[in-house]
Structure 1
Amino acid sequence: MPSLSLIAARDISIIILAVSSIIVMALLSVLIIQTVRLSRMLRDEILPMLQATQETLGTMRGTATFMGDHMVQPVVKASSYAYGMRSALRTLLSGQPSGGRK
């Protein structure tokens, strides 16, 4: 027959294991709740921000295309025509073809 102190140690061990199991289950429940809250936050807050960012990038892409088509290309064309006219006039007036910028 086991002694009284051995029975008391067994009972205390069982109580400690039961309490630690309860604590672990409570912490696991908190972890699950926090995971659910995080997934809701991602769905409700982060996804709309990403969609707004994609819309902004689309707008920026459209603005850059518009600026390239309506501002940059005409300026480049005018500049190239002006340089061509200047080179032609220089060639006609000096009688020698220009070999490049001086």
Structure 2
Amino acid sequence: MTVPPPPPPPSSAPMQPMGSAAPQNGMGTAALVMGILQFFCLSILGAILAIVFGRIGMKRAEQGLATNGGAAKAGYILGIIGVVIWIIGFIFYMVAVANGSK
């Protein structure tokens, strides 16, 4: 009498279906991080990167390739706010320098 072999042990990690890829959330996350860090240490460079990464992240979310469209949009908006603040500050600085040299 032959006994069939025991079934394999169940896998601890869930398997993804073969046709679906993992969401590409890197750009949205990077946009949000750059949008926040621009106020502390990255200045205009962080604002520009937040705008670029945010736009890419929003497009990926619209295409269904990413699931964090809200984070991408928040980073994009923070980047725009940062650029506006930087431009206003630069204008004030230039006016102060022009008035101080008289």
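Read-outs throughout are calculated quantities, based only on the coordinates presented, and are distinct from any laboratory measurement. No experiment lies behind these values; they were computed from the predicted model shown. Cβ atoms are built from the backbone, for glycine too; each structure is taken alone.
I have 0.9 for distance in nm of label points 7 Å out along Cα→Cβ at positions 24 and 72, calculated from one of the structures 1, 2. Which structure is it?
Source structure for this number: 2.
Using the calculated result 26 for percent of Cα pairs over 17 Å apart, for residues 48-87 alone, pick out the matching structure from 1, 2.
Here the read-out was taken from 2.
Of the structures labelled 1, 2, one was used to calculate helix-only ellipticity at 222 nm (-39500 (n - 2.57) for each DSSP H run of 4 or more, over all residues; to 500), giving -28500. Name it.
This figure was derived from 1.
When volume of the Cα convex hull per residue in Å³ is calculated for each of the structures 1, 2, which structure yields the highest value?
Values: 1: 188; 2: 106.
Biggest value here belongs to 1.
Once FRET efficiency 1/(1 + (r/R0)^6) of positions 32 and 80 (r between Cβ atoms, R0 = 25 Å, to 0.05) is calculated for all of 1, 2, which comes out largest?
2
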